[in-house]
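Next come the structures, one after another.
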Structure 1
């Protein structure tokens, strides 16, 4: 997307030089969980690590169909002004309208 590219402020030459050196990684046993210079500790730490994922949005009882719809600006502003969940409120308003206006045969 044009205009969204961020310019890195990382000094990549320094990172590459540091990665290429054989200098040990700083380690403080008081604060660090394992010694990154000891491959046995690294393997032991990551083999016992548990992946924790944040729960996503709860599954809806009914699946909604993603569509693109064009609405008047005042309608969108009205519903957005009601806060989060404004799209669900538009859906509820359409359900209410449907219940009051049964479909007519064509």
Structure 2
């Protein structure tokens, strides 16, 4: 069986909270799964305001959102150029998409 790869899209602060819970639950149930949380919109400011060491390793912040909101990404968090591109590319590569 192939590795389960799940892409959690968090476009809002509430969505980010759900995505973080979903990611932890997924890994607890399927330790070999791959998971990414793609944050854009309101989720980016929420991620910066409330870091979560347990899930931030899965988190990718949208650079377009960072720039549009005038936010700086702290060291330790990763970013993607554009959430929309990353979401599309990973789905095309077989990742399961879930909007949180």
Structure 3
């Protein structure tokens, strides 16, 4: 697969549709310009070409309370793509490889 195809291949996450997860969905929508959202009974599918980003600050703004990125695990049903970055501030889904912490030796 070429780098260009990998960059545009859609990544997606399916999230349970709950009152609390609506803030998460709204934050993802605000931070991802090319996001496509499909609503199903009890489920929201969020899809973007090549990369999807979840930012802690965006979620907290909409949720009105502190939010830790590990809470994302309780919201997701399934995802397509790799978790290429996950720390206390951001989660990135892409088809790239997981980034190493400070060039592990």
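When mean count of other Cβ atoms within 10 Å over residues 12-19 is calculated for each of 1, 2, 3, the greatest value falls to 2. Comparison across structures 1, 2, 3 (criterion: distance in nm of label points 7 Å out along Cα→Cβ at positions 44 and 84) gives the highest value for 1. Where does the value 9.6 come from, among 1, 2, 3, when mean count of other Cβ atoms within 10 Å over residues 28-35 is the thing being computed? Structure of origin is 1. Computing P(r) over Cα pairs in 5 Å bins from 0, in percent across structures 1, 2, 3 gives 3, 14, 27, 26, 18, 9, 3, 1, 0 for structure 2.
All of the numbers you see were taken from the coordinates with simple rules; none came from a lab. Values in this document were obtained by computation on a predicted structure and should not be read as measured data. Cβ atoms are built from the backbone, for glycine too; each structure is taken alone.
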